[in-house]
Structure I
Amino acid sequence: MSDDRSAAHRLRESVLATGGTRGGSGARPVIRASWERLLRLGLDPGPDPEVPPLTVADLERRRAASRLGPLMPYLREALRPVVDDGLLMVVTDRDGRVLWREGLPGVRRLADSLGFVGGSAWTEGNVGTNAIGTSLVVGEPVRIQGPEHYVESHTRWGCAAAPVHDPWTGRTLGVVDLSGPSRAMDAGALGMVRLAARVAELEVRQKHQAALAALRAIAAPVVARVGGRAMVVDRHGHLAASAGVTAPAQVSLPEDMAVGEVWLPSLGQARAEPLPGGWLLRLEEPRAPSRAPVVTLTLDLAGQPPTLGVAGGSTPWTHEPTPRHTEILLSLAVHPAGRSAAELAQDLFADATRVVTVRAEMSRLRRILGPLLLRQPYRFADSARVSVVLPEGTGLLPGSSAPVVAALRRRSG
């Protein structure tokens with residue numbers, strides 16, 4: 001085992017010393033891709049990274065807002081055996097901020113020495129290759145062992161993490177992680193966090209389904225009374241009932257959904273009225289076919305969080321894309337002729353083989369933008385006029401390590 005660790009350390013030193021120009025073929029693909037992302041970002045693997053934690057007040061606000069808070073009793077119980085054996089359980093938000101951290105005093109002290117404390121940001125861009133940050137990038141469970149870490153001081157550490165997604169919306173809610181001294185980690189930790197995350201997702205789905213069932217109980221008589229083309233959806237756009245229209249199972253709603261006129265990319269003009277747990281949408285009667293109207297898309301990356309503005313009807317439409325969707329939209333804006341799944345995978349992960357992940361994300365994104373996104377290759381529709389608002393300097397999407405983002409940062413620097 002010691003020979004294996006020595007070889008792994010030599011591999012890491014060779015790759016990082018040469019800027020990734022040689023020696024990387026011995027690393028696992030997920031590790032090699034992560035190292036390449038960070039080398040392009042210019043993150044120094046030597047000194048301990050400075051990760052200023054949130055203030056106590058900001059940390060408490062994030063905990064209160066987290067959808068994972070109600071699931072903490074389950075997560076504690078599911079991972080208690082390995083926590084009692086000396087591993088640290090960590091739960092973060094979707095930004096990689098450590099919200100909850102539980103373990104024995106010894107392992108907590110070791111984590112303290114790394115700056116791995118409540119409120120710290122454990123993304124790749126902040127602390128290099130690590131299970132939390134890398135799982136947020138690839139969207140899948142990841143185990144990082146010893147010298148697979150990018151930062152030197154972390155090479156004595158091991159970790160396994162799995163992202164928790166909201167199956168209803170596709171958004172990442174956060175990450176469940178097990179960490180500890182490298183010698184204490186084994187391959188079973190990855191299976192434990194993967195199972196804990198999947199069961200947490202089932203709990204989230206069941207709550208959504210219960211809320212939709214309650215909405216359906218009142219939706220049918222509502223659309224029957226309205227007459228004409230109407231539908232009832234929950235707050236996330238899932239269909240509860242419809243009349244006079246062939247309605248999709250899910251409608252894309254703007255982030256700033258409000259009472260009154262609203263333009264929906266897949267349905268056109270509608271009037272929104274609030275219902276307990278959702279919305280009544282009264283749809284305008286369809287007009288005679290004509291040339292597709294010009295739609296303006298504005299990807300604003302200067303604000304926090306980034307937003308996508310859509311203008312094409314009587315009212316503007318605003319959506320807050322997920323971090324991954326933001327990277328995809330940016331890539332498509334940079335490459336107006338379109339990108340294949342492999343090219344998008346390279347843009348996002350520096351790994352052209354991750355086409356399955358790309359296709360899944362594009363499917364979710366097309367549910368939001370409907371006919372404004374085309375396939376083969378993936379691109380914006382000809383009727384879309386796309387612009388990107390970039391921040392000043394090199395502050396573009398600071399939590400992202402996607403190659404397409406890194407390339408734009410270099411141009412801005």
Structure II
Amino acid sequence: MTETQIRSSTFGIVMLLGTLTAFAPMSIDMYLPAFPAIGRDLQTTPQAVQTSLAIFFAGLAFGQFFVGPASDRFGRRLPVLIGISVYVASSIACALAPTIEVLWAARVAQALGGCAGAVVSRAVVRDLFSSQEMARVLSLMTLVMGMAPILAPMLGSVVLSLAGWRAIFWCLALFGTVVGLAVIFLLKETRSPETAAQARAENPFQAYGILLKNPRLMGYLLAGALNSACLFAYVSSSADLFITTYGISPGQFGLYFGVNAIGLIGAGQVNRHLLRRHSLDRILSVASIVTLVIGVLMMVTTSTGFGGFWGVFLPIFALMTTFGFMQSNTAAGALTIDPLRAGSVAAMLGGSAFGVGAVSSALAGMMHDGSAKPMALIILVSVFGSAWALYGLALPKPAR
């Protein structure tokens with residue numbers, strides 16, 4: 001399918017799939033400006049509020065490993081509709097939470113429901129497109145997904161100022177309801193009979209066992225997941241770092257957060273054009289080296305204090321830009337490995353990313369000292385690990 005055909009005949013479905021991937025960033029980014037307000041209202045500590053973010057990451061990671069095989073066995077539509085229903089109900093529970101413990105439980109349920117969108121959207125892309133086209137479609141989806149980090153903090157700040165933090169979760173419930181209706185009317189079943197037969201012939205543990213033995217798949221998975229750890233370290237640290245340490249107002253925080261998302265969106269669209277002339281592996285090899293350089297630079301600026309706020313913000317912007325190249329191409333590379341287990345591969349992509357994200361978010365909270373150094377250290381270790389996985393496992397070795 002050519003790009004013209006993608007634009008004319010499948011643009012709507014690509015936009016819907018991009019929206020399905022936005023459940024996680026909407027649920028994360030929209031309530032970040034409300035962290036101090038949540039702490040005051042529920043009479044708890046900043047660390048306890050940040051825990052609601054870390055356990056959301058953990059729920060996203062855990063849930064995907066069930067949704068993936070289910071989408072291979074029962075089809076793409078049913079799991080995502082059940083997931084969205086759980087998401088809407090748990091968003092309402094978040095809005096009504098009387099204590100931080102209830103908020104934690106509701107956030108876990110919200111993550112378990114919201115993760116279905118990410119898994120199914122990637123599986124549908126695998127169903128409909130070939131490998132190189134997949135990378136371009138995934139990049140196009142970042143145009144939609146990337147709008148969430150731009151709009152969500154801004155919208156969250158506005159809702160917070162007008163109606164309080166609980167209204168943010170009512171807005172998320174409304175978002176889930178609208179997307180659910182769009183799925184009912186617009187998303188047709190795409191799972192192939194061959195995929196269904198394969199899923200019925202083995203249990204999920206057997207499928208995952210086979211996939212885990214493939215070194216190239218593991219290379220793409222780990223490269224993407226460890227690169228995601230940079231994003232999660234930034235997201236979990238940004239509210240306190242920007243607002244408390246550098247004195248940025250909640251409204252300005254949304255603007256700075258949005259600027260970083262613009263870098264991600266722009267990179268995704270540049271990536272689509274580069275894929276016309278270069279393989280996804282070639283693009284990944286260059287992007288990975290660039291992230292290493294940025295990681296080292298950020299460690300230097302945060303350790304020395306050079307540049308103050310801008311010494312932190314500019315490397316983060318550069319890193320978010322490379323994220324737009326790394327994520328689409330590692331996902332496309334992984335999804336080409338085993339088309340008949342596309343749902344399980346999609347689950348491993350999201351599960352590994354959010355699992356590593358939960359760890360990096362928890363580490364950011366444990367290492368919190370009011371400076372950007374813990375975040376920079378997590379990012380540096382993550383980009384080195386990502387490069388090792390990519391070059392050591394995923395990329396084809398040159399012939400001797």
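Every number here is computed from the coordinates shown, using simple stated rules; none is lab data. If you're wondering where the values come from, they're calculated on a predicted model, not measured in any experiment. Cβ atoms are built from the backbone, for glycine too; each structure is taken alone.
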Item to check | Among I, II, structure where helix-only ellipticity at 222 nm (-39500 (n - 2.57) for each DSSP H run of 4 or more, over all residues; to 500) as derived comes to -27500 | outcome: II
Next on the checklist: With Rg/Rh (Cα atoms, Kirkwood Rh), for residues 324-387 alone as the yardstick, tell me which of I, II scores highest.
Outcome noted: II
Item to check | Highest-scoring label, criterion being Rg/Rh (Cα atoms, Kirkwood Rh), for residues 108-195 alone, among I, II | outcome: II
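The value 15, 19, 24, 28, 13, 1 for P(r) over Cα pairs in 10 Å bins from 0, in percent, for residues 156-227 alone was derived from one model only; which of I, II is it?
Details: I: 19, 30, 22, 14, 9, 5, 1; II: 15, 19, 24, 28, 13, 1.
This value belongs to structure II.
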Item to check | Value 54, 50, 40, calculated as Cα extents along the principal axes in Å, assigned to which of I, II | outcome: II
Item to check | Structure with the greatest value (metric distance in nm of label points 7 Å out along Cα→Cβ at positions 12 and 68, set I, II) | outcome: II
Next on the checklist: When P(r) over Cα pairs in 10 Å bins from 0, in percent, for residues 172-211 alone is computed for each of I, II, which one produces 25, 42, 22, 9, 2?
Outcome noted: I
Checklist entry - To which of I, II does the computed value 12 (relative contact order in percent (Cα under 8 Å, 6 or more apart)) belong? => result I
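To which of I, II does the computed value 2, 6, 8, 12, 14, 15, 15, 14, 8, 4, 2, 0 (P(r) over Cα pairs in 5 Å bins from 0, in percent, for residues 164-307 alone) belong? Write down the numbers at each step before the final one.
Working: I: 2, 8, 14, 15, 14, 12, 11, 8, 6, 4, 3, 2, 1, 0; II: 2, 6, 8, 12, 14, 15, 15, 14, 8, 4, 2, 0.
Label of the originating structure: II.
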Checklist entry - In terms of distance in nm of label points 7 Å out along Cα→Cβ at positions 28 and 340, which of structures I, II is highest? => result II
